[in-house]
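Throughout, read-outs are computed from the coordinates displayed, never taken from laboratory work. Not measured: the values here are computed from a predicted model. Cβ atoms are built from the backbone, for glycine too; each structure is taken alone.
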Structure I
Amino acid sequence: MTIRQPLETVSLVDAAVNRLRNDLLTGGYAAGQELSDTQVAEEFGIARPTARMVVQQLINEGMLVRPPGYSARVRCFEPAEVSDLYRVRRLVELDAVRAIKASTLPLVGVEATLANFESLSPNANWHEVAEADVAFHCSVVEAAGSPRLSEFFASLTGELRLMIAILRKHYSSANALYVEHLELYTLLRDAPLRDVEAKWTRHLEDARKFLEASLAT
């Protein structure tokens, strides 16, 4: 008999964080909506101290904010914040692209995330789509071989996931977003640097403009 790998144990806090994160990414809570520790405790059937840990984790990820003296709220974005985040994305991701093209760094991790992206069903939950999108871009930064750059980019992923949730209206399906990332990968693997930089910049700029327009209305 084949011995299977042990099942991964997920703590109550992790399980609640995953559920609440999914709810945030699928529009279960409106931008700016209050989300108190007591409310989370009641909705998830957990103790209030546990709920506070859950809320704090999502504050750390940038999905919630807790103004001094107030309960946590779902993160809202202003157009200027989108512009700033995408400015940072361009700096980090284009630096990673240049490092990859200037060397023979392997793209195994990028290929793995792309395969996962492709495996999503046409009716995939947009939370899964957001995860696949972020995983692809993280894998590109990781392929550049700089642990500090990867760690910094990872600190942005909570905000990125929320923004990708807004981008849902911009794409007809999960497959449409996958095809766009497949093109990015193919260029990264085969095309001259200038072509990769141009396409990558357009990809980020299109998303930024759509997000800013969506938030301005």
Structure II
Amino acid sequence: MKILAIETSASICGLTYREDGKNIASIEREAKRKHAEVLPDYYLRLKEKTRFILSELDGIAISIGPGSFTGLRVGLSFAKGLAFSHGLPLIPVPTLATLSQATGENGFHGVLFYSHGDKVYHQSFEHGGNTTLPKFEAKMDEWSQAIKQYSPDTRLFHCGCHSLLSEKNEILEIQVSSKHVALLAETNFEAWHIKDPKMLVPDYISSFNFGKAK
């Protein structure tokens, strides 16, 4: 299977080309508020580096949200352009699930993803191998309320929540990555791919609510 994965849900902009169960190459950089500017260039550089042929891909994977309002729209628009040009399916991948993948944790854990102000998206997962199962739907809450929803012995991880952390918060940092988007897209291709993604929109809060216009 050949997949191009795109990640624009946070300040990092990234693309990964995955083939036959391996991530062949990635380009990922900090690009806060510059996704629209750098994404086409990253795509061309990755294409030149790996020599993949767009028409031969099995699909385009996109980190679908929740996350940055503008970043998600930029990424999805770019992914749709590539997909429509060659009749390829899109594979929308829940961003919080990719963060769960980034933890490397086996068993129960929670991830918190910065939104704005004191608000965070959060969700708990049971993870084993390449299988990531959400334990409840993604939510957006104030930081203090989100933390209270997890027991003291739950392993917690955060992305972008530095300004909200206190000394008593033993929460490890993780980052979004197109590498995790690619892996989950391949693992869940049959269940998640969309052959006609015209109505697909970014998912700003519910991590498994795909394909519905809002």
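Computing FRET efficiency 1/(1 + (r/R0)^6) of positions 57 and 97 (r between Cβ atoms, R0 = 25 Å, to 0.05) across structures I, II gives 0.20 for structure I.
Suppose helix-only ellipticity at 222 nm (-39500 (n - 2.57) for each DSSP H run of 4 or more, over all residues; to 500) works out to -22000; of I, II, which structure was it derived from? Structure of origin is I.
Quick check: 1.9 is what I get for distance in nm of label points 7 Å out along Cα→Cβ at positions 17 and 113, calculated from one of I, II. Which structure matches? Derived from the structure labelled I. Name the one structure among I, II that distance in nm of label points 7 Å out along Cα→Cβ at positions 105 and 121 of 3.6 was derived from. Label of the source structure: I. Suppose you compute Cα Rg over 2.2 N^0.38 Å for every structure in I, II: which one lands on 0.97? Corresponding structure: II.
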